[in-house]
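Q: These notes open a run of structures that come right after.
Readers should treat all values here as calculations from the given coordinates under stated rules, not as data from a laboratory. What you see is a predicted model, and the numbers here were worked out from it, not measured in a lab. Cβ atoms are built from the backbone, for glycine too; each structure is taken alone.
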Structure I
Amino acid sequence: MERFDLVVLGCGPAGERAAIHAARAGKRVAVVERAHVVGGNRVNWGTIPSKTLRESAIFYLSLTRNKLHGIRVEIDENVQVGEFMHRERQVVQRELEFASRSLARYEIQVIHGHGRLRGVGAVAVALPAGQGERLLRADVIIIATGSRPNRPADVPFDGRAVFDSETILAMPRLPRSLTVLGAGVIGVEYASIFAALGIPVTLVDTRDRLLPYLDRQIVARFETELARLGVTLVHADRYREIQVRPGEPPTVRCLTAAGRLLESEALLYCVGRDGNSDDIGLETVGLVPNAYGLIPVDENYRTGVPGLYAVGDVIGYPALASTSMEQGRRAARHAFGIPGPLGPTNDMPFAIYAIPEISYVGLTEEQARQRAISPVIGLAHYGANPRGQIIGDEGGVLKLVFDGADGRLLGAHLMGSSASELIHIGQAFLRGGATAEQIAETFYNYPTLADLYRHAALVALGELRRRHGGG
């Protein structure tokens, strides 16, 4: 039996970062990866491939919306999705090479095979092609096995007309219409991407409010932008029956619980994901996942089993690559006493790569009020910002939430171009305990979208002064 300080099951964003963080601290680490390559969904099926398609959609949208004189843009009706992703394989290959070099640099053993717990502190790895089994023992084991799309038995997935989030990018041709079932992060991202390519999209949300954890004002503006793209949004409904009628192209008929009949050339089903917790030996340590395969953990990502942690998609929300990476680092810190932040934090930024982007950090206005805080709001619009006008994004907005008592920043919320980049300014202000006055007095390049922070802070500063009798 081989001995390690840490064994990680899964080498996606969470597992890779946990392994590297522990190895940097001098720990002997092994990573067990079932796939033949490392990287997980982030590199191979999800984050990078979908964002590559998104960039092509944004480029196409900017050409069609800005209508440069003498330039006419059309999409060939027989074009394949892969033709919009010409940079994807190059980016993926570079990411895979970088991940492999990083693991090798810290002398982390990568074992390809099916890892299963075999009691507390032990992992058995079934090697591919009948090469036998390796037995590993470690003081700490971190489960980072990720998740997979939920695929109900009554949804006729065929890879031709009905897809999930891991097969949608392999569709043979762009459809002339699309139904998206599920309006979580994945659903809204793909709905907006295909709509930006000029495809009519119907987005069906099982909830009565889109993305309910986001700030209401931001979501309302986002819904306006979706409608502008050509997305029809249906709330509080779900599928009852899905049928595929053969033809060239085929037709997908979706009958909903509310009696709607939705017809389209293609359907994307993305209602939830299930944790990859089956067949990894949880029963040998007495650990039971929930109905969705998600493993319960505490604030430090510990399961109820000594020395056993779980991070990333397999523990559920928010299931983003960025948050999974940080969870991996924090689990390794806690397990080995490595200095640095532990547990959850309210200054971790989130991004949704829809068109337009949404990103936020800290509290929403509603959350502030729930904590008995009387917030002051500062809004700044892309349309009133020279840079926003130059790039043709006049629907974007920055919303800053301040504590009405002392003017400290509580949260930043963005919708618009470069939101996922601009949010880090808000994150830095939040971590530094900045006030509206300090943000307003910060010097920004001109013309930039970053200058939105100054304008939003000035709006809030005026209200703060009125509240406190300062004119």
Structure II
Amino acid sequence: MNTNTTYQQVRQKGSHNSYQRSEGYDDQLLYWRIRSLEIDIHNSNNKDHWPAVNGDWYVYHTSTDDDTSVNTLSDALDVLMAFHRAIPEHEVITIWLDLKDSFVASSNQTPQSLDDLFANKLGLDNIWGPPNLIGSENNLQSAINAYGWPTLDSLQGKFIIACTTGDLASPDSHLNQYVDNGATANQRLAFVAPDLSNSNEIEAHNYAIIFNLSSSKVALSQSVFNAGFISRAYGLDSQDDWCDAWNNQVHHLASNKVNATADEWARTDLVNTGYPFTGINTSLDPNTTEIGALFAIKVNSGDLDGESDSCYFQFDNNPNAVDTTLTAFIGNPESHVNSYIKAGLMARASNHPNSSYVAMLRTGSNGIRMQFRLNDGDDTFSIDAQIADGVNGEPSVGINTPMWLQLSISNGGKTVKGSYSTDGTNWIFTGQANTASSLANQGWVASSHGDGEVKWLFGGMQAPSTGQAIGDNAAGVFISSSAEAASLGPKQSKYQCDNN
């Protein structure tokens, strides 16, 4: 590990307007190795007549562009905690909280209620913020000069929150409202991250140690770095803009280009291990691996559907059909793949292609579904998981967002209940199936729907011991190494930036 490397000594990929990407928050974190995410919050949406949510905020970009994978800030934090429960010692996650509206006391949308929401949802011990830094210093800039940034090792399992929108020039700015013009900056759970237009602004407010830059201002990041502070740049949607930010020592490189297979230049991960960070003026051990058990299935198959299946199955045999519950998280590319690729938990009578089975599955972009074949050779039936609506009538999360799945098997292996979870703790029932045969083979299944080789990620339970391709045109391999499972593969030299 890189025990002495600090948060200020690495660069990392971030997603811009993360809630609008095809890939949900958890897959950005788990599959695409991103640890820098954006959440934009609003008090309400007058255009669509959404009611104010007491002590909470809606998540969307603008009233005319309100597509989102999470309805409220509470929903977003639940989704982040689902990942935290999957990989408890994950590398530090930075949340960029864009404060779109002023604070409103009448609806309990105040700076303190915002901090309370973060503490209640993420856990106070899981947040590294101004109170952890300030020590005996009077302001945050002095504290950084005195103590420096924490090491990455000390930040494992933590969240850092930085509030954005505008600068600190006006006492009425959203950022100054949050910290009472600096008076409460040392006590708040989040840092303020003002925009920069020139280098003189870096030390103009001693309570700002993180800065937010548009793609046209990345040259200022060199001065931010030299001052010992942190910069983020957004709008890096071309290789030229990305490398400009990279070479100017931007710490957080935020892009709409989440899928690193489609846009190979938009990467900061270590190619051998999927470790999400790259050193700035320092070299990380190329074999550095994030702590946490992670597995993968690379599958090239037809479909898990109809009267006969084509898939890869990693399973254990439960010959006595003892009642059991399988619980796992599943990682999905979610973009640039067939919408009906499937993977998840399955209980199966045998490994014959037409065997009876019950499965709880994630798909490429068609949501969570429970599938079952009640008798050998029958057709397959399915139940789509239902997502609850919020008070505004919109789904609490997108249909592809949940990463945690569960199968509860009872009655001699013939009764199976399927559920999913948005936060990794609270389970939402999807359906029940009763089969004629005992489903003794139980574990993880993956299929690629004729879309070539697809990698799926798995974890959250002991890995099943036996793997087998099932059906026509099916091949696959099970990966038990966390580093190999997380790796996004090699990065071609033509996609490297000059200052690597």
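Q: Out of I, II, which has the highest value for relative contact order in percent (Cα under 8 Å, 6 or more apart)? Walk me through the intermediate numbers first.
A: On the way: I: 15; II: 19.
Of structures I, II, the maximum of relative contact order in percent (Cα under 8 Å, 6 or more apart) occurs in II.
Q: Also: Given a value of 62, 29, 21 for Cα extents along the principal axes in Å, for residues 237-380 alone, point me to the structure among I, II it was derived from.
A: Details: I: 61, 53, 27; II: 62, 29, 21.
Answer for the origin of the read-out: II.
Q: Please state which of the structures I, II yields 0.10 when FRET efficiency 1/(1 + (r/R0)^6) of positions 261 and 285 (r between Cβ atoms, R0 = 35 Å, to 0.05) is computed from it. Walk me through the numbers on the way to the answer.
A: On the way: I: 0.10; II: 0.90.
Structure of origin is I.
Q: Something else: Starting from the value 25.5: which structure in I, II was mean count of other Cβ atoms within 10 Å over residues 325-332 calculated from? Don't skip to the end; give the middle numbers.
A: Values: I: 25.5; II: 22.6.
Derived from I, not from the others.
Q: Next question, about the same structure. If helix-only ellipticity at 222 nm (-39500 (n - 2.57) for each DSSP H run of 4 or more, over all residues; to 500) comes out at -9500 when worked out from the coordinates, which of I, II was used? Write down the numbers at each step before the final one.
A: Values: I: -9500; II: -3500.
Derived from the structure labelled I.
Q: For distance in nm of label points 7 Å out along Cα→Cβ at positions 125 and 317, find whichever of I, II sits highest and give me its label.
A: Going through I, II one by one, distance in nm of label points 7 Å out along Cα→Cβ at positions 125 and 317 peaks for structure II.
Q: Here mean count of other Cβ atoms within 10 Å over residues 53-60 has been calculated and equals 22.1, so which of I, II was it run on? Intermediate results must be reported in sequence, preceding the final value.
A: Working: I: 18.1; II: 22.1.
Of the structures listed, the value fits II.
Q: Oh, and also: If percent of Cα pairs over 36 Å apart computes to 32, which of I, II did it come from?
A: Details: I: 37; II: 32.
Of the options listed, only II reproduces it.
Q: Using mean count of other Cβ atoms within 10 Å over residues 365-372 as the calculated read-out, with 14.2 as its value, let me know the right label among I, II. Mind dumping the intermediate values first?
A: Working: I: 14.2; II: 22.1.
So the calculation was done on I.
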